[in-house]
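Take a look at the structures listed below.
Readers should treat all values here as calculations from the given coordinates under stated rules, not as data from a laboratory. Predicted model, so just to flag it, every value in this text is computed and none were measured. Cβ atoms are built from the backbone, for glycine too; each structure is taken alone.
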Structure P
Amino acid sequence: MANAPSIPVWKKLDAGPVPTTTRRHPVVVVGAGPVGLTVALDLARYGHPVVVLGKFDFIAAGSKAICFSKRTLDIWGRLGVARPMIDKGVIWNVGKVFWGDATEPVYQFDMLPVKNQQHPGFINLQQYYAEDLLLAALKECPGADIRFGHDVTGLRQQSGQVELDVASGGSAYTLAAEYVIACDGNKSRIRDLMRLDFDGRVFEENFLIADIKIEESRPLERWFWFDPPFNRGQSALLHKQPDNVWRLDFQLGWNVDRQACTDPAFVDPLVRGMLGPDIRYAPEWYSVYTFQCRRMKRFVHDRVIFAGDSAHLVSPFGARGCNGGVADADNLVWKLDLILRGEAPATLLETYNDEAITTADENILNSSRSTDFLTPKTPASRALRDAVLSLARHHPFARPFVNSGRLSTPVSYPQSPLVTADVPGETWAGVAPGSPALDAPLGSGWLLDRLGGRFVLLTNGYRGEWPPGVDLVDLADEGTGAALAIERFDLTPGAACLLRPDQYVAARWRRPTRGAIEAALSRARGLV
């Protein structure tokens, strides 16, 4: 696939060769963005051969997704790539909200209210760096076959497999896969080839992204303005990326000339209005986007599974797009691993469909509410928004109603069929079944690092038996270094909880028994 002329290139990649033999592969991942690479890396670390097909033979420039949440960093930490992401990224935990001409914020918030965790609340990192770091880790995995410049042109499901027609460098070939994971973005070729729906809401609103490079020092915080003097009647956003690049977002309205809005002559007054008339800056990337919230009705279609923007799309404010896609990868891969190993039925994929749709709907709901608050379309809705902002300046009760983009947080699945309910009569605090584990210091390290990507019985002194296929992490053996972890899971002496390979709590007991643990494990594997 030749370079697409409208897409700027950050790094050229070697196109993978066209295969000379045809064989069936366990998994083919279509799409080499952050979600596709996360899926492939996770599968490879479980020991599965995986083929990755990337349409282009380059990593695109333009920072695109830049905000990666703590939950995403926890997932990437399990895959061994969080540390280089954090080292390169800009860490931020504080956000400030401004209104009108005031130079003091209406209020500020902390994206890491629960302290003593390994990873920060958020980092800002250009998407091309994230892709490059994921790709470097994937290349180290045996069995990873990465093919850039290979474009899928046809798809057929038959005889318990998927056949893909692929074009590359003027040649064409067919490959077969037991499963295909479609991570090929909001304009998904796989979705189009299968003639599948992608329904939802397109908001009558446009925003300008202006990535600029400036050398001066500014706070490493997220600043958001409602109705600022430099963009009257609209909103704006500012936060920093690595390499002295700053992301500026400006609300534009609906009926705009998108091409004219990326003209430097149009952008310059907005930049100087926000940062000062004498600011020295160099343009990096300008783009206009339209708010959309859409998703497929189903994410699992027999042996073709959709993840990330190919399955669901949300407005950028709130950083729910790529983070939601990485959550898809985390939810899917451990289930597919069990299926490929013959340890779980293929019907386990239905729980990916259900749980990933739950996450998508939560993100769409929050993104839609953010958009409606950011862009009121009637005098009444604007008056309500302004009343909330006015109250928030002095009254804490109003601050949760200020919506400058509800930032991505992990989604729980308390109603999932994989979850075992608490024993009747037991009273619990701490992390509930269906929710992701909360990190804590553990000795000289961190709890999530000890959990890894497997079923774990986390306990505080349980001395009974547990079934094979489950590893034991006994906090009672860690002494005082486990006090905070015990508190966060509310593990009284002898209590235990079962964690899934994606580090979600599947069950918990005050008085566990082997039979109860086995039953919960069978449920978590989709065997009941």
Structure Q
Amino acid sequence: MCTTIPLPYLTKISLIVLLFLFVNLTHLYAEEDKKTQAYYYYLLAVNEKDPVQAENHLKKAIKCDPKSLYLKKTLISLYLENGELKKAETLCKKLLENYPKDREFNLFLAKVYILQNRPLRAASVLEKYLEFSPEDEIILSLLINIYLDQKDWNSALINLEKLLKINENNYAAWIYKARILKEQKKTEEAKEAYLKALNLSPENKVILIEVLKFLDENSYVEDIENLLKSYVAKYPEDQDFIKLLLSFYIEKSAWEKSEKILKEYLENNKRIPELLFFLGYSLEKQNKMDEAIQVYEKLLSENNWKYEASRRIAEIFKTRDKNEAVRYMEDFSKRHPKNKDYYIFLANFAELLDLCEKGVEYAEEGIKAYPDDLDMILTLASGYACLEDYKKVLTLVEPLLKKYPKDPFVLNFVGYSYVELGKNLDEAEKLLLKALQINPLDPYILDSLGWCYYKKEDIDLAIQYLEKAVNRLSEDEAVIVEHLADAYTKKGDKNKACELYQRALKVVTHKRDKERIEKKFESCKSSK
């Protein structure tokens, strides 16, 4: 039998339920309204440029929604952004009393202390947070950086070990560990840590360079060689690794090893002009001159290397016999097709052997075949410059300014010719400064500009540019070194000038340059 409830009681209960629901809904709507107001003030704050007004808006937002941690964090960010560190510190401390495990509040307070230059307080905050979250890698990394900045190596190492327990494959942690051990002069342990880091990130070239530098500083020669050889074998397509190994061999004058590794690499990979050049150079250093010449000849069709290759061939013949060099030129002219590279090589080769007239002959022949070719015109201009006939140089290069107004070589040729002729020096300066803007590190342009200032009697500025020119040369060039010596002579520094004239004489090529520099050197010595 079911128990029934009289109707009047049901009616009363329904009214109570409805009243309860109404009260709760009213409260909910009120809460939502406050959150809406909070969001409104938040939007005002983030779009406000005045920091004081932005702070007021955020405080109103927090008052409307006091439980929102996001709004409080936004306020702390505002304080930090505006350098109000004391306010940020006070608010962080207050919030951490109720939320000690909140990651962002701890980070904010640590940042405040770092900005206040109180690193140990920052470290204390982070250490305390790590008691709750010992595996937080970002916090650990920040803490380690603080200790590194303070050179507190032991504390940094302790926390690095914690980081490595979380993730033993963290290559950055191994790098930091290696650096600390290096600072502590624990060389063997540092080496192990460096190699571990490299093993975990083998393609990171920045780490590789750091590891190589450490190994070199500590004379781990065999380790360097083995490491680089392994990289060349593993990454045959990456030229950086073969170049690093090559640089290592060249630095150590290990020419046989350099030759061997280059021949093996070039046999299995595409021809790389730079590596071909160093193969020739390695052969030259072993006195394998004929083989070196054959390698250099392969580069004569490469725009960026033909001059260097022809220079090396000329240098080889200079050490032998000038007549043999002339025979080589004649033989070359018979063996090779008469294209542009043919004429440019022979003209440059003759010039390097102090056969300027012969060089001009080759260049003039080339101009007949290639009358509008810029490289050919500049080669002939260079020949006339070799003869010190700068009027003829100007007749060739001055008309090129309209067609090639931004070509640094054209600008330099015209500017330098003006300087040598002692005319239009202001215009020469403009042209050479324009050329330098395009090629700011070119030693020949730096020399031309320095020589221009010398002719304008601005000796200090001349020395500034001429010093840069000499320092940028891969090998000393007699005339450029002579220019700097002339500038020091004019300044009255005879000792420096004599030293530079003597340096120029060691590398001089042309007979007339040698005679001129010798006279200056003798005059310099006698006036000291």
*From which structure (P, Q) was relative contact order in percent (Cα under 8 Å, 6 or more apart) calculated, if the value obtained is 4?*
Q
*Determine which structure produced the value 2.3 for distance in nm of label points 7 Å out along Cα→Cβ at positions 88 and 328, calculated from the coordinates; the candidates are P, Q.*
P
_Once mean count of other Cβ atoms within 10 Å over residues 256-263 is calculated for all of P, Q, which comes out largest?_
Q
*asked:* Starting from the value -25500: which structure in P, Q was helix-only ellipticity at 222 nm (-39500 (n - 2.57) for each DSSP H run of 4 or more, over all residues; to 500) calculated from?
replied: Q
_One of P, Q was used to compute Cα extents along the principal axes in Å, for residues 184-335 alone, and the result was 58, 35, 24. Which label is that?_
P
_Quick check: 37.9, 140 is what I get for Rg and Dmax of the Cα atoms in Å, calculated from one of P, Q. Which structure matches?_
Q
*Match the computed value 1.03 of Cα Rg over 2.2 N^0.38 Å, for residues 376-415 alone to one of the structures P, Q, and report its label.*
Q
*Structure responsible for 6.2, with distance in nm of label points 7 Å out along Cα→Cβ at positions 136 and 432 calculated and labels P, Q on offer*: Q
*Among P, Q, which structure scores highest (criterion: FRET efficiency 1/(1 + (r/R0)^6) of positions 232 and 320 (r between Cβ atoms, R0 = 30 Å, to 0.05))*: P
